[in-house]
Each structure stands twice: as structure tokens, then as C-alpha cells.
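Listed next: structures, encoded as C-alpha cells.
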Structure P
Amino acid sequence: MHHFRYAGQNLHCESVDLAEVARLYGTPTYVYSATTIEDNYTRIAGSMKGLDVRVCYAVKANSNLAVLRHLGNLGSSFEFASAGEMRRVLAAGAGVRESVFAGVGKTETEIRLALEAGIFAFHVESEPELARINHVAGKLGVKASISIRVNPDVDAHTHAKITTGTSANKFGIPLKHASAAYEAASKYPNITIKGIQSHIGSQITEVGPFEETLEKLGPLALELKERYGITYISIGGGIGVVYKDALASGPYSWWETLPEAKRPLTPEVYGATLAPALSGLGLKVLLEPGRSMVANAGVLLSRVEYLKRGQGKNFLIVDAAMNDLVRPAMYDSFHEIVPLRRDTTRRALVADIVGPICESTDCFAKDRQIQEVGEGEYLALMSAGAYGHVMASRYNTRPIPAEVLVKGSAFELVTARETFEEQISNEKIPAFLK
């Protein structure tokens, strides 16, 4: 569900005309709906009735300070994949004492910073990491709370580049080795065992892989509760979102026309399906959603530069590029693309929608049908709130795009577009070249 829809001919985010945002702040610009984020958080947090649930938002999906502050105000905790993400949460004025630190390559510096900040727990990915955390905690004279990320070897049936729960992935400790890893952890003097964690991938659109994961983890969780007194289980994130027909996914009425097996996975179905198995464990439940919190809460605004008519192929060239939104180039990802001003009297155009970067991969859509648009008109790339701005680069010396947050009829620039001077501010020409 999201709050992007046409009011008359113009596409709005909540009560804000997106064309006004584009004219005021330029393009490419990301725009986020605060109400959509709040709705997503509320639905996920309340999806498992009767259970003690804590949401730890996965910061890697969208780390804008305003987004983090908004989630913190709503009551969310956080899941970090780096010390930089933790520092962003602190800079946003949100707390980290109920938050967790994941990632396969935690450095000594990162571990020390996390311990000094007083995080809730580390989610440990390997035996060598256990030893490092124990070492750093010992030097600080504290005990580090940990959970081990258990890899259950479950195929999430998602894109190969975003699956994380099979034996071929770099994440976690294999299920068959988990008991031995916990036994080793129990012998470290500066380690406190607090829970068990698993995360099997992203953009999972059916509940079956989550059920399979719990079937595998449940007996181990009960064993760990008895032996080490663990208090929580984290089942990660991974709920998929709607990318195709995204503009229609505000109300749920269109989903109801589909057979139940083909409907998108909702937080309500996810929670109701998994709650019975989780309730039998008697543990606090941590959820670590990222994409499902923010993806459909954001769009990327772009301006049409040219309509290039070629031999048997049209190209709609826009000012956004793969450096602004890399998902289509990296994952062959689909984003619905719509005009900010809808005109049903115009004829349809079939074109490749491409950016200006000197790479053939700088393409947002191939042979996409859209109403005919011309130079200076605006488009919106839908469902761009996750893994968009956070993965932006300066390739071709292009500036990092702007970000805007909307709440009702109010909107504000929350990240200014990078200037050229800012891009080169940390560079220098060495003396021996002068």
C-alpha cells in the first residue's frame, strides 16, 4: 500500500503535486511518503498478534536521516550492516540500544564503536568473528551480547543476487554446525549468548520459505533456550513488495481479483502464518524488514531530455541514470514508469527508457509502453524508495541526487543535490605534479 496516486491528471505523493516538487528542486530527485512509511511500519509491527515483537528496520534499504528519524519516532529499532549505518541512526537522533549489528566483515573498529554505543546484540556470521568480538569486548572490559546467524539452507525462490539463506551463500553458520558454534561461544569470557537469528533473502513473495526456515530453526531455538537461556529469535526480513502495477497497489481491491495463491505476500498473511510456530517458542521476536518498509514509499522523479526515433526502436532519454538508480542495471529489476501528468488523449509510445551514461546497461526499461511524452516533461520511476539513493554513485561525474520527504500537504528537501565542488572537495593534486 502507498500514497501515490493521480488527482485529476497530476500524480501526487499524499497531497503534494509531484510536478511542483520537480520544478522546485530539479531532477533527478527522490521523493518519499512519510505516511506510507508509517503505514508499513504499523502493519509489520502489528502482524503477529499476541507476540512480543520488535521491528529492527534494515538501514541499508534507505539510510536518509529524515527517514531514520521518522522510523525512530514511530518506535522502530534498527539493523545495521556497518558502523556507518549505526552512526547515521545516532546522527538522526534515534536510539541504538535495542538495535542489532549484522554483516559478515565487522572490523575491530566497528565492533568497538558498537559496544561503546551499547547496542542490543551482534548477529555473528562466523566462528572467527566470535573470537574477534570477545577480544574487543575484553579490551573494553565489557561483555558483548550475541546471536549467531544460522544459515538454514533454504531456497527463498528469489533473485540469485539477493538470496542469502542457502549453503552457497557467504552468510551465517550452517545449521548442522550451529550447536557447536554456540558451545564455543559459551566458553568465551566476554560473550553473552542472547538469541538466534536467520535471514534467507530479499523480495520473497510467498510465505513457504519462511515456514521452512522456522521448521528448521524451531528445535534449535528450544535447545538454545534450555541450554543458554536465549531470550529472542530474529527471523530477519525479506517480505517482497509490488513492483509491477505498483501505481495500482494503493487500495487492495485489485489484488482481491487474483487467485489467493497469486496475491502478493502481505504483512498480515506473513504474520498470521508464522505466529503459531513462533508462539510455541516463548521467545521475543525480532523482525528486520527493509525493502517492505520503504520501497513503495518512494519514487524517483526524472525529466525527459529527448525522444529519439530510431530504425525499429524508439529511445526515451531521461536525465536520471544508472548512477541514480542502479537496480535495473544490476538486477534486471522492473520499475513501473509513469508520467507526472497523465493525458489519455495522447497516443501510446513504445520505447526503451534510458539514461545519459555511456553504458548500454544505463537502461531503466526496454520496449516499455507509455503515453507519448516530450522534452521537458516529467516521469516517475515507482517503488524506488529502497536500494535507490543508498546505492547511488558519481559515475560520469554526476552528482548524487536530491531527496524530499512529504507528509500530507507539506514537503521539504532533506538531502540537497550534490554540487561539483562537494564532489571534488576531498581530492588534491600532489605537489610533484605541480
Structure Q
Amino acid sequence: MSFFEYINGELYAEQTSLSSIATEHGTPCYVYSRAAIETQWKSLNEAFGDHPHTICYAVKANSNIAVLNILARLGSGFDIVSEGELRRVLKAGGDPNKVVFSGVAKSKNELAFALQNNVRSINIESVAELERVQEVAASLNTTASIAFRVNPNVDPETHPYISTGMDKAKFGVTMEAAFEAYKRADLLPNIEVHGIACHIGSQITKTSPFSDALEIVLSMVKRLATQGIEIKQLDLGGGLGIDYQGEVPPSADDYVQSMIQGIKAHGIDLPIAIEPGRYIAGNSGVMLTQIEFLKHNTSKNFAIVDAGMNDLLRPALYQAFHNIKPIKEKPTEEAKVFDVVGPVCESACVLGYDRTLAVKPGDLLAVLSAGAYSFVMANNYNSRNRPPEIMVDGTQAHVIRKRESFEQLIAGETQLPE
């Protein structure tokens, strides 16, 4: 996280101290670095060189309008999984013709909205969905550009909750079923076969699972060609991991070149789309929290903070690790081992187990690697208001989402009449 570094013993985001942000905006809060987001996106874009490509940022990773707008300005495409995400992309100035629409349960209304806005591809995840897309496209007197999300049954060697390319996953279509589905799609009057899509999972830390999946996808491309079905784009998904706890994932160059070399080895020269989310946003953000109390039980020390599992769900949901650092270093003070726990009334409300920290009540902590799959999963359990989001741009800190108020929290609720 090179854009979050200590300067004279205090943690900064770019050229802005995190303690100053906490003082002005309170805690818990999320802080993102514009430079980090742009650097990560550009590293992938530049790795492709002159090979035709589209980087479709996975909106589900961090869907704040300001984040999407930064990426749209760079020329990014977007991977969406709902009408709401498409509306966010359009609001942020994104190009719908660079949008791929994924997801296993697209409604008729969602499909109609996507077709009316001319998304590049609807990535179909079942044969039943193909028939629905045909029905909706016919009702609108338009043609739907589609790809099937194929399931190559490749083990990405990641957490089972974020493994999506195995036969037991709810995602995608098996290879044999996909072959028959493509033949069916080729006959439908309101369907245009555009591409083939594959996404095997997330937080993958080596290139071999990607390469294994690519081999299977390319064999399908060749098999479809024997039926006169021409694939115009390879959508190779996302999933490239980041460093949460010392992982060493492939570089952008290694990741991209493994794809390009793989398709060239098969004599195939097709544009590539990828769907990075975590790689761009994950280490571009932190969550700030303040210690309310220190507590000692017979066998445990607890640092009780004001951020809970409703603010950052990943540790409870995935047993995910996030590094936790004090905003101000205290090298002369004695460090102890703490479980960093939050206020939500669940035993799972733990941000980190067994962390060595030199801290006291009132100290500020930064939960690192919190730019992706963090605020987007925040909720109002225990009637807690969701935190604000702040975007740092050099020495400036911009509020890109205000802290939720109690009035906003209950805005949709009413009492029964007398």
C-alpha cells in the first residue's frame, strides 16, 4: 500500500494525514487514495500494450460514484451485476458500450434497462437466461449482444466463498452445456453471439489457474468455429489477488502477458476484456476506527473499537485478514497482543485476532486493504449508521459519501395507522 505510508511516525494517505481526516470527519470512516486507484488501473492498461483490450472494472468491489468517475475518466469499462450498478456507471459518466452485464439472476426489467442502454455484452449464466434475453430483446425489437459465462471446472485455490469456476458453483454454464447453448443462441432472431466469458474466482495469487482456464476456453472457441459460430471477444474475468497478509500475487505484466501468450500459442488473435475489482480498489483504501476501551480477560486482551462487523463484514464473512496499524507509531511504548473487536452484539464482530499493538483508549487505528468489498457490504445491523467515504487527492480530502444519519436510516419506515 505505497500510497499509505508513515511520515514522521504518522500514517498518511498520499500527502494527507489520516488523523486529520479522523478529526474532521469522525470514525469509523473509509479513506481512499485517488492516486492508488489510477496507478492500479494504469498498470493493467499499460501491460496490454497494443493488444486490443477493455478493462471492465468490477463495480461490486467499490461502487462509489466518485470511484467510478475516476475510472471512467481513464477510459475504463465496467463489469456490472445489477441494474443499480449500471445506473451508477451511467451517473458516473461511464460508457455503456464498455459494460458487460454478469450475474446469475437478471430480471426482465434489468435486462430491458441494459438493452435500452446498449451495453456491450450480456454475459449469460444459464440456458434459461438465454431464452429470457431473447424474449426481452424481441419485446424491444432489438438485438442482444451476448456471451456465455463458461465454467471450466478449474480450482482457483482460494477461499470457497470466492471460488466461482468449479462445477459445484452457482455461476456459469458447464462446457458441454455451453456448446449446445451457443448453437441454440446462433439460431435465435434477437441474439448476436459476441464473446465467451470466464471468471473462476477471486484473490488468486498465481497465474496457473488463469492459464488452465484459458486453455479450456480457447478449446471451446475452436470448437464453436467448426459450427460457424465466431467469437469476437474473450472476456477472461478478474480475480487477480492483492497483498493482505504477505501474499505475492503476479504483477500486472505477468498476469496480462500470460493471457496474451496463451492465445497467441493457439493462433488466436482476439480482443481481451478483463474484470478486475479487488486489484484496483483493495489496497487503495483503509478504514479508520478509534479505540473506545481496552479490556483484559483471563486469557485475552481486547481493543474495543467503534467500527464493527456492520462496517467491515469481510473478517466475519470470510475469516478474512486485514492488517491493522496505529495511526501514530509509538516505538517507546510497550506492545501487547489484542483481539481488535467492535461494538456489534455478535461474537463474530472481530476485525482482527492476535494483533500486536502499542495502544491506549482514544488512539486511532487504520484497517488496511479496505478499498474493495468493504463499504459495499456495510449494513445497518444494530441500527448503526453507515460510515462516510473520503477520497484523498494529494493534500485534499473530499467527502464522496456523507455519514448516514438516523433520519436516512429510517426514511423508508412507517408506523401503522391509529
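Every number here is computed from the coordinates shown, using simple stated rules; none is lab data. Predicted model, so just to flag it, every value in this text is computed and none were measured. Cβ atoms are built from the backbone, for glycine too; each structure is taken alone.
For FRET efficiency 1/(1 + (r/R0)^6) of positions 10 and 266 (r between Cβ atoms, R0 = 25 Å, to 0.05), the calculated result is 0.30, so let me know which of P, Q that is. Derived from P, not from the others. Using mean count of other Cβ atoms within 10 Å over residues 282-289 as the calculated read-out, with 21.4 as its value, let me know the right label among P, Q. Label of the originating structure: P.
Given a computed value of 143 for volume of the Cα convex hull per residue in Å³, for residues 242-313 alone, which structure among P, Q does it belong to?
Values: P: 173; Q: 143.
The read-out comes from structure Q.
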